[in-house]
Structure P
Amino acid sequence: MLVYRLTGSALLTGLTVSLDALPYLLLGLPAGAFADRLDRKTIMVGADLTSAVLLVSVPVAAALDRLTVAHLLAVAFLGNAMFVLFDAANFGALPTLVGREHIAEANALVYGTANALDVVVPAAVGALLVVLEPSSVLAFDAATFVGSALLIRAIARPMSDRHRIPVLGLGAQIGEGVAFIRAHRPVLVMTLVAATQAVAIGGLVGQLVVLLDQQLGVREGDVRLGVAWAVWGAGGVAGSAVTPWLARRLGAARTVLLGLPLSAAMAVAAGLAPTFATVVAALAAWGVVVTVVILGTINYRQEVTPEPLQSRVNTTARMLSYGGGWPIGALVAGAVAERSTARAGVLTTAAVLVAGAVAVQFSSLRAVGAGGGVAAET
């Protein structure tokens with residue numbers, strides 16, 4: 001919102017969103033190796049505190065009348081570089097803390113809690129933006145990172161099995177994670193298909209503010225902006241709630257197979273929605289199926305990946321899907337919107353997801369999904 005206000009550019013707004021994921025593409029491989037090599041708790045706490053410092057620099061610069069687009073883009077990039085480090089450690093820590101038999105329930109709890117906050121926080125932010133500058137709201141965001149660091153520091157149980165981690169060079173460690181994904185065909189297929197979903201999500205998130213402005217007259221200071229983001233989070237809460245049940249009934253692979261076509265349909269519906277009410281309905285429904293598919297891919301990877309490879313395999317897969325797909329989607333949608341409309345940008349990236357949803361139905365994942373369970377490692 002700050003970038004769109006300063007520039008009025010759909011392309012630069014899309015670029016800002018692309019910086020959410022670009023660090024994953026650039027840093028995912030070494031981050032995964034570091035998280036399997038070093039103490040995961042230390043990495044997570046350090047990443048949180050650094051993120052807090054970066055975010056609080058925005059309201060400070062605004063108060064001094066020194067805030068620029070370059071500053072915002074730098075904070076977006078560096079803050080999300082810290083997220084890559086945090087996420088890499090988190091991917092390895094969770095299975096170690098809860099055990100493989102509880103991965104689906106644990107991921108659903110973690111993502112469900114995050115999505116519940118996504119319902120409350122955007123609506124609260126929308127209300128705050130009526131009376132506060134967008135830069136001031138980021139001070140609250142910085143405080144949450146400090147709280148996260150304190151909570152993680154309080155966890156007493158170990159987050160790494162130090163005895164099983166081989167002592168290898170960084171390059172060799174990275175190679176092990178990449179080799180596992182290449183050899184495990186279902187994981188590779190899920191990773192590539194997840195990239196098409198990330199393209200569509202990046203396109204929507206990158207252009208939602210512009211879409212609501214251009215097509216529906218919903219502008220900065222309108223509480224409906226917060227509502228639009230909140231319903232996406234509400235869908236995520238619902239998706240998190242049903243994922244463990246789907247995992248038990250269908251297995252992670254079959255859940256992904258069934259969820260992707262629905263996700264593609266909702267992406268198209270969000271782009272075509274003619275009124276605010278229909279946009280909200282499409283976002284809520286898409287939030288459900290997006291979460292189910294994302295959790296399905298994560299659950300499957302964590303179930304079949306050996307503990308010493310958890311951070312490397314999961315960050316490599318996320319680098320290829322989220323790190324590659326999200327910035328591509330945001331930039332493509334922004335470029336199309338700059339020349340045409342935000343709606344055309346969103347629909348362009350949704351078409352990529354439609355292609356991915358069709359392709360996965362003819363992939364090796366169908367053999368895994370037919371069994372309804374976890375595939376053996378190949």
Structure Q
Amino acid sequence: MYTAKQRVLTAVNHQLADRIPITFDAEIEVYEALQHHLNTTSKEELFDRLNVDTWMILPRNFIYPERQQNRPIKTSIWGYKTQTVSYDSGAYEEVCCNPLAGKNGLSDIERYSWPDDDALDFSHFPAASAAHQDRAVIGVFTWGTFHIAALVRGMQNLLLDFALRRRYVDFLFQTISERSFFFLDKMLRSFSSNIDIVYMADDYCSQQAPLFSPQDFARFVMPYLTRVVDKVHRYNKKFLLHVCGAVRPLLPQIIDAGVDMLEPIQTRADGMDPAALKKDFGKHICFYGGVDLQQTLCRGSVQTVADEVKRLIDVLGKDGGYILGPGHTYIQIDAPLENILAMYETAFSYRPYQLCVV
């Protein structure tokens with residue numbers, strides 16, 4: 001009998017377990033609705049009901065210092081500001097200030113107030129990971145350098161920098177990377193014993209294409225991505241990279257960097273057909289996610305959702321290398337509860353392969 005941890009790591013190693021591994025994440029309103037519907041009282045109990053095989057641990061103050069948590073306008077540990085924007089069913093934090101916008105000198109980067117060594121707190125990792133050792137534990141240190149740069153500089157400014165101020169990008173990325181490497185090293189050196197997978201989100205694609213060329217990816221992203229993956233592998237952990245959208249043109253370099261797992265597999269983005277991805281890259285990277293949130297989960301019928309889950313397991317799960325979950329990380333509040341439950345019930349019960357048994 002496989003444990004949840006064994007099931008996930010077997011898939012990452014491109015082998016078949018007793019069933020397809022399952023992951024879950026959602027907006028807080030979805031968590032609350034599911035817990036009310038299923039009469040569960042804890043995240044652990046909810047995950048048990050949904051047969052979830054993973055457990056993610058974030059550092060304290062991951063986005064905001066504790067003193068900022070309940071303010072309507074918050075300043076993050078990286079210095080950008082957000083404001084709470086409400087809608088009918090909940091709220092989001094929208095960026096309202098990019099502090100390096102309009103500051104185009106290298107000296108502006110040098111003078112900027114970057115997070116200090118104690119900005120992220122990992123002290124709860126040992127207890128949290130020990131409490132969930134039956135699942136595959138995913139440790140988070142911070143976001144990727146491009147993602148952070150886009151927040152502090154502003155996406156439009158940063159992409160103009162790629163074309164007009166390339167030395168500025170080099171220095172900005174080097175500066176941010178040194179901070180993120182410090183936090184990664186701190187997490188791994190002191191708290192890695194019970195972590196199985198290290199996660200980093202670094203969105204650099206739209207729905208149609210990457211936001212910049214593969215040549216610019218090689219210059220600006222590959223150096224820090226390779227260094228992060230190498231560090232993670234030296235601790236004998238797997239590396240999970242989050243990149244939304246049409247990432248296919250960058251996959252050869254992402255694989256060359258040593259990335260083990262790719263999230264979230266946004267199948268409606270250009271070039272992200274599951275069968276083609278599996279054919280061209282399935283031997284080299286484990287796919288993580290895949291269930292469409294843009295149409296299928298929010299607008300489809302229960303049967304449509306079940307059929308899509310089966311299709312993904314048939315295609316991406318063949319010969320291992322697939323962990324099923326939402327195709328945009330966080331299930332949104334517009335997804336009917338019956339569709340979410342159909343997704344997880346089908347993922348648990350559908351077992352088309354002659355799977356190995358431990």
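Rule-based calculations on the coordinates, nothing more; no lab input. Remember, it's a predicted structure, so these values are computed and weren't measured experimentally. Cβ atoms are built from the backbone, for glycine too; each structure is taken alone.
If you work out mean projected area of the Cα convex hull in nm², for residues 51-106 alone for P, Q, which one comes out largest? Sorting by mean projected area of the Cα convex hull in nm², for residues 51-106 alone in descending order puts Q first.
Sorting P, Q by Rg/Rh (Cα atoms, Kirkwood Rh), for residues 203-330 alone from high to low puts P first, with the largest value. The value -12000 for helix-only ellipticity at 222 nm (-39500 (n - 2.57) for each DSSP H run of 4 or more, over all residues; to 500) was derived from one model only; which of P, Q is it? So the calculation was done on Q. A value of 2.1 for distance in nm of label points 7 Å out along Cα→Cβ at positions 219 and 259, calculated from one of P, Q, originates in structure Q. The maximum of relative contact order in percent (Cα under 8 Å, 6 or more apart) over structures P, Q, that is, the highest value, falls on P. Quick check on the output: 0.65 is FRET efficiency 1/(1 + (r/R0)^6) of positions 91 and 283 (r between Cβ atoms, R0 = 30 Å, to 0.05), derived from one of P, Q. Which one produced it? Going through each structure in turn, the value belongs to P.
Look at distance in nm of label points 7 Å out along Cα→Cβ at positions 11 and 115 for each of P, Q: the largest one is in P.
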